[in-house]
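Below you'll find the structures, each written out as structure tokens.
None of the figures in this text is laboratory data; all of them are computed from the coordinates on show. Quick caveat: nothing in here was measured; it's all calculated off a predicted structure. Cβ atoms are built from the backbone, for glycine too; each structure is taken alone.
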Structure P
Amino acid sequence: MDKVVHFGMIFIIIAATLYSVSILTEKIQKKLKRWMLRTFALGFLSDIVGTSTMMAALVVTGKFGYHVPFGIAALLIMGVHFY
């Protein structure tokens, strides 16, 4: 179980890094480039993998709490932002 959570955390950190790079460079350059979209898309994919892994670990342990709805909401917000 700990390895599953660590795997999810790594992907969440990767997602945050990719989001930050793509958004900050777009803000600084004031121009959206294809590589920025690809970087954001990779961040979104990493976020999906990390959040899904973390939610699966919570389902196995039965500890839903508030993490599952917030994880789903975060993915929805990023998905809307991407499109």
Structure Q
Amino acid sequence: MLTPEEKSKIVEKYELHKQDTGSPEVQIALLCEEIRRLLLHLKKHSRDFHSKRGLLKILILVYSSIFIIFASFFCLLHENK
């Protein structure tokens, strides 16, 4: 889990404007950092099944978000025809 200080550093790096915490860039950066930390943890503790489950939940969230983005993009393309 990211500490509030680490989260604020990531938000400052990827924010689009001063009070930006919800833009896709910031959310993706936070998810990527969380995935990176979980992968490093699992390299040391390969039998930690709770962390593996947490990683799978995050990856499912990422893939479902990507699917939703692509589906809405194709719907927009189809409507413009």
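Some values worked out for this structure:
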| quantity | calculated |
| --- | --- |
| Parent structure of the calculated result 15.2, given that mean count of other Cβ atoms within 10 Å over residues 25-32 is the read-out and P, Q the choices | Q |
| Origin of the derived value 1.00 (FRET efficiency 1/(1 + (r/R0)^6) of positions 17 and 49 (r between Cβ atoms, R0 = 41 Å, to 0.05); candidates P, Q) | P |
| Structure responsible for 36, with relative contact order in percent (Cα under 8 Å, 6 or more apart) calculated and labels P, Q on offer | P |
| Winner on mean count of other Cβ atoms within 10 Å over residues 9-16 once structures P, Q are ranked, highest first | P |
| Top of P, Q by distance in nm of label points 7 Å out along Cα→Cβ at positions 33 and 57, largest first | P |
| Structure from which 58 was derived, percent of Cα pairs over 15 Å apart, options P, Q | P |
| Identity of the structure behind -27000 (criterion: helix-only ellipticity at 222 nm (-39500 (n - 2.57) for each DSSP H run of 4 or more, over all residues; to 500), calculated), options P, Q | Q |
